[in-house]
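Each structure below appears as C-alpha cells.
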Structure 1
Amino acid sequence: MSRSRSEELMEMENEYGAHNYHPLEVVISKAEGIWAEDPEGRRYMDMLSAYSAVNQGHRHPRIIKALKDQADILTLTSRAFYNDQWPLFAKKLADFTGKDMILPMNTGAEAVETALKTIRKWGYTVKGVKKDSGEIIVFENNFHGRTITIISLSTDPDATDNYGPFTPGFRVVPYDDLPAVEKAVNENTIGILVEPIQGEAGVVVPSDGFLKGLEAIARKNNILLALDEIQTGFCRTGRDFAFQHEGIDPDIIIMGKALGGGVFPVSAIAADKEILGVFKPGTHGSTFGGNPLACAVATAAIDVLVDEGLTKRAAELGEYFMKGLRAINSPKIKLVRGKGLLIGVVLNESAGKARRYTTALKEKGLLCKETHDWIIRFAPPLVITRQEIDQALEVIEGVFSETPVPCA
C-alpha cells in the first residue's frame, strides 16, 4: 500500500528536522479564513490560530494584498536608513496602544527581551538602582519565550533542563497572589513582567483585581509594569488588549503574533517617552525590526482588526462558545475557563490525557492542541461565525461522548 503525501512529508520532517515539537499528525498545505486543508484535500477547522497569530483568519485578502504590494516595491533597508513604512506603522500602533513610542522587533521572544532590557536600563539610569543589581518580579508557570534569558525566569523543567547557567535578576512568585508580590518587592526591584492570562499554562485567568493590584504596587514602589500581550492582544480576549478588562495602564505593552496578521513575524513594545527614551543610537536594535515589508503587513493587520470590529466579535462569540462548551454534559470535563475566544477546557485526570482528545478531534476535522497534559486550548480565528462554532461544538460533544476512558 502506497504512502500518502501527508505520510511522506511527516516522515521527511522526522528524519531531517530536529524533534523539538510534537505536532498532531496532520499536514496543512493550504488555508483560508478558519479553514485548513491537507495534501489529500481533507478540510479542517483551525481552532488554534497558530497560538493566536492568525486572529484575522488565514490569508486575509487585505493583509495579503499589503504583503504583495509592498514586496513589489521595497522589502528591507535595515535601520541604517529611514524608510517610508516604519513611521506610518509606528504612528498606527502608538495610536492603537495609547502610548507615545514604539520599538519594533520580529518575534515575540525578541519583544520580551526588549522589554527586559528597557526595564533594566530604566532601573539604572532613571530610578537609580545600583548597576547590575536590579530585580524583575515574574510569575510561576509563565511563558514568555525560549531564549536563554527568558527561560531563566521559567518554572517549566522542559524549558530549562540542561540549558544553564541562567541569567540572574528575576524573582519568581505565585501567579494571582498579590501579597506574594508585595513581599517580593525590595530596594532593587525595577519591574514586574506578567501575562494578563497565562496561555501556555492552560488559559489561566487571574482573579478580578489582580492586574489592578499589580498596577498599584508598581506605582507605590516606582517600578515598571510590563504586560506580555503576545497571545492575548489584538482583540483575542474581547478587548484590544486583555489588561483593558481591568482598566489599567501598564508602563510597557509587549506585542507579537497577530500583529503580523498571520503572514509575517512582527513584534514590538509600546511605552511612553520617559521609558523608551532610555535608548540611544547603538544601544539596541534589529536588522529586520521595522522593515518595510513587516510594517506594511502590520499596518494592514491592525486596520483589519479595527474595521471588522473583531474585538466585539471575540467578546460575543467567546461568550457563546464557552456557554456551549459548559453545556456539554461529560464527566471527563472538569471546567471551562477563558476570556473572549481564548478558551481552555480542563479535563479530569480520570479522562486520560488531552492528547487522545485532540487527536480524536483532528480525525473529525477540528484542529486544536493540548497543553500541560490535561488541558485543551480553543482559540479559533476571530472571523469564525456562530454557525461554525455550532458545528465545532457538535464535533467536540461527539468526541467526548465517544472517546473511551483509558484503563487504569
Structure 2
Amino acid sequence: MPSTGDVVKITTKKGAEEGVLLPSPDKNVLIIKLQSGYNMGFEKKDVKKITVVKKAAQTRPPVKKVTKNKNLPTISILHTGGTIASKVDYRTGGVTTDFSPEELVAMFPELKNIANIESELIAQMWSDDLRFAHFPLIAKAIEKHVQKGVKGIIVGIGTDNLAVASAALSFIVESSPVPILFVGSQRSSDRGSSDAAMNLICAAEFITKTDFGGVGICMHESEDDSSCVILPAAKTYKLHSSRRDAFKAINASPIARVDYNSRKITFVEKHYMQKSSKLVLKPKMEEKVGLLKIHINMSPEQFAFFKGYKGLVIEGTGLGHTPGQVPNKESTIHKKIYPAMKAVIDSGCVVVMTTQCLFGGVNMNVYDKGRDLQELGVLSAKDMLANTALVKLSWLLGNYPKEKVKELVGTNLRGEINEQLMYERDFLR
C-alpha cells in the first residue's frame, strides 16, 4: 500500500500521472504533488491503478551533536508546538517540528554563540486549542528548568493565543529569578521571510544581558529585520493575522527594544519587573470562567447561559455597556436582559466589564447604562484587555476567596491596568 511521501503513478481512463502522494483532507480523493510543483487530485472511484515508484525515506538525516560552552550561560527553550520550530516539507506538503537542542541549533546556528541551549517539548498545545489547564503545565516546566539554574526561559508557542498565554503566566508567576519570554513566529522557519530566527535570537540576547525578571513577549517591531521589542505580557494584542509586526502594546509602551544588527538593548519602559531571589508560582486556574462579547441583536438567553459559572468577563461596547433598556418596541426583548444578568450574579458569578475598544478603558459612571450595570453588581476592569481579564479572573478565582477576587480584579497586579490613561496623538506608540 502506498504511504504519504511515496512517489506514485496514478492511472485513470484519461491517462497516468506521477508524483509524491500527499495527505488528503477527503478520504475519497487522492492528491499528488507533480514534478512541476503543482498538486493534482483524483477521485478514488476514477483511479484504475496506483503504483509505488519509489518509497519515501523513513529516517531523517542525523544532526550534529552540540557541545556546551562553559563560558556561556544556559537558556531553556520550552515548546508547546506552533510555527516557531516548524518547517514545511515542500516535497510532501507536510509540516515537521524540531525540538531537540541539536535540531534547534542546526536551524538557528547563531544561538550557540549567545548561550547553551536546553529544550523540552512540554506538550502539543495548539494555540487555537489552549485551555486554562495548559497554563499550570507551562508553569511546572518553567519551575523545573529554573531549578536547573538556567539564565532564562523562552516559551515557544503559536501566535494566535500567544498574548493570552503570556498574560496568564504573568499572573501565575508572582516573582522570578530569570526572564521568561514568550516567542512565536508568524511564518515557518524554512521560509525566507520567517521571523523565527530573529525573534529567538533577540530573546536570547535580552535574557543574557538584562536584569529583567518578569514574563514578557519578544516579537518583531516592524516588517523589516531591524529590531524586536520586548512587550508587556498583560498589555499586548495580536493586531494582524499574518504580518511579522502583528503584536503591539495596548495602552502601554514596549518594555525594551533589541537591535538585531548591533544587539544593543534599549529599555523604553523604566519601571519593569526585575529579577527576584526565588521563583514564586500560584498556578491554579478556575475552569468555570467565560467571556461574552456584546453585539447587536442580543437575547437574554446569551447572558443566562452563564448562570452557575464562577466568573464572567463581558466585552462591552464603548465605556462598558450592554443592551438592557427599551427605547422603542423593536428592542422590547431587552427588558429581560438585566434580570438575566442579575440571575447570573445571584448564582455566585463574579461579572467583570471590559470594552471591545482596544484603546481607552471602561468608565461605568458616565452614562446611566453603566450605573445600571454597577447596581446589578457588575465590576469595572478599567482598561484591562478582555482576554487578559479572562485569564486574570480565572487565576484569581483559583487562588483567592470570592470577596478578595472582587477586590483584586480591578487592582493593578502585573501592569494590566493603568490608573490613569495619558492622551496620545496616535493610539500605537
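Values as computed for the structure displayed
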{"item": "When distance in nm of label points 7 Å out along Cα→Cβ at positions 367 and 399 is computed for each of 1, 2, the largest belongs to", "result": "2"}
{"item": "semi-axes √(5λ) of the Cα gyration tensor in Å derived as 35, 27, 21 - corresponding label from 1, 2", "result": "1"}
{"item": "Comparison of 1, 2 by relative contact order in percent (Cα under 8 Å, 6 or more apart) - largest value held by", "result": "1"}
{"item": "Origin of the value -6000, where helix-only ellipticity at 222 nm (-39500 (n - 2.57) for each DSSP H run of 4 or more, over all residues; to 500) was derived from one of 1, 2", "result": "2"}
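Bear in mind these aren't lab numbers, they're just calculated from the coordinates by the rules spelled out. Because the structure is a prediction, the values reported are computed rather than measured. Cβ atoms are built from the backbone, for glycine too; each structure is taken alone.
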